[in-house]
1. Ranked on distance in nm of label points 7 Å out along Cα→Cβ at positions 11 and 83, which label among P, Q comes first with the largest value?
2. Matching task: 0.30 is the computed value of FRET efficiency 1/(1 + (r/R0)^6) of positions 131 and 155 (r between Cβ atoms, R0 = 25 Å, to 0.05). Pick the structure from P, Q.
3. Please compute distance in nm of label points 7 Å out along Cα→Cβ at positions 19 and 43 for structures P, Q and give me the label with the greatest value.
4. Ranked on mean count of other Cβ atoms within 10 Å over residues 27-34, which label among P, Q comes first with the largest value?
5. On distance in nm of label points 7 Å out along Cα→Cβ at positions 59 and 163, which of the structures labelled P, Q is highest?
6. If we compute relative contact order in percent (Cα under 8 Å, 6 or more apart) for structures P, Q, which one ends up with the highest value?
7. To test your reading of the models, identify which of P, Q gives 36, 17, 14 for semi-axes √(5λ) of the Cα gyration tensor in Å when calculated.
8. Figure out for me which of the structures P, Q the number -8500 belongs to, where helix-only ellipticity at 222 nm (-39500 (n - 2.57) for each DSSP H run of 4 or more, over all residues; to 500) was derived from the coordinates.
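Read-outs: derived from the displayed coordinates by stated rules, not from any lab. What you are looking at is a predicted structure, and each value in this text was computed from that prediction instead of being measured. Cβ atoms are built from the backbone, for glycine too; each structure is taken alone.
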Structure P
Amino acid sequence: MNRHKVEVWGVSLRLFHWFLVASLFTSWWAEGRNIRLHILAGCVIAGLLLYRLIWGFLGERHARFSSFRPSLLTMKNHLFDLIRFKPGNDVGHTPIGGLMIFMLLTILLLLVLSGFVLIGLQMDIGLFSGWHTSFTTEVLIQSVHGWCFEILLVLVAIHLAGVVVESLLQRSNLITAMFTGRKIVKEK
């Protein structure tokens, strides 16, 4: 079976991905050590999410949300292929990978929004400055922010495991592809 490299992810999407990874790591590291850096990293993440939302509709083919919108049937078929160790031939995201992207973006959005609400309530700065609420509600929002981060960690772990599994099955290093933009696929 012939295999060849194809351009899948453009420079802007790859930069988004790696800036997001760096910003998430910075935010995690700074939490409890440097609140200003934590907030700055959160603001960078918010900007990256806004960019990704726009690029999800206007970007190159494999960056558009429509190119990896999963259906129950495609996810079921992909799951059965994974169970049988049968590699797919998805050029962009796999059906389950597409679902993961939507889940990651959603939890990141909730994490950023809850963080913005917290700095508005606790520091009276940002989009939600001037908001006043009960202590119980503030504690709830703080809990939501923490839960979102914990869910994010689980999703990232599943995402990384999926990248490893798909890399092995497809015989295409997806981590390298996220640096180079080029992925090895089998010819149809």
Structure Q
Amino acid sequence: MQPILGNDLLQGDLVILKKPTPADLYQFAAWTHDVEYFRLRRAVLFAPASAEHMIAWAAAAERTQEEIPFSIYALSDNRLIGILVINHIQWAARHCSFYIGIGSSADRGQGFGTDAVRVLLKFAFLEMSLNAVRLGVISYNPRAIRAYEKVGFKLDGTLRATVYRDGVYYDTHEMSILRREWEALYGFPPVSYPEAT
């Protein structure tokens, strides 16, 4: 996909990122009651969230700008399929992290998550002017690891035995992509604007 500016800043080939609506926040909460969904997305103790918690979280995120939440919608039928949140924003050092979740198991493995991450990178590098985007992924999620590698993320290192689930220890892989790597991968030229007259 060739990243472009304008109205396509938050749109990919399969998805569009939108500001979460109240109805979206209720759905985000409902997804956290799915153990598989929660464990793919989070390394912490399984703890379903309430709609009230999600509403308060979104309000705090908008007020503080410490996190930027997006709803992921499928372009084909304008259907809510997931959540993507930019977090750990370090403005001075110009990098951030993010997490993503595709709600229904039927929508996973369809390319939606990969496309959403491509859109995230376009937004992070072109709109937020960041230099790096980072993430952590649990070793038992090879589908996510392949998706991140597909869009250009590289392994920075592995934190051993960081997640303990069902009597087994799992590693966490730390990955990142730099803006220059993204530009080279997608052939995106530097943006220039005409001088004001």
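1. Values: P: 4.5; Q: 2.6.
By distance in nm of label points 7 Å out along Cα→Cβ at positions 11 and 83, the leading structure of P, Q is P.
2. On the way: P: 0.30; Q: 0.85.
Working through the options, I get structure P.
3. On the way: P: 1.5; Q: 3.2.
Comparing P, Q by distance in nm of label points 7 Å out along Cα→Cβ at positions 19 and 43, the maximum is at Q.
4. Working: P: 13.9; Q: 18.2.
Top value of mean count of other Cβ atoms within 10 Å over residues 27-34 goes to structure Q.
5. Numbers: P: 1.4; Q: 3.2.
When distance in nm of label points 7 Å out along Cα→Cβ at positions 59 and 163 is computed for each of P, Q, structure Q gives the biggest number.
6. On the way: P: 29; Q: 19.
Going through P, Q one by one, relative contact order in percent (Cα under 8 Å, 6 or more apart) is largest in P.
7. Among P, Q, the structure yielding 36, 17, 14 for semi-axes √(5λ) of the Cα gyration tensor in Å is P.
8. Working: P: -23500; Q: -8500.
That value comes from structure Q.
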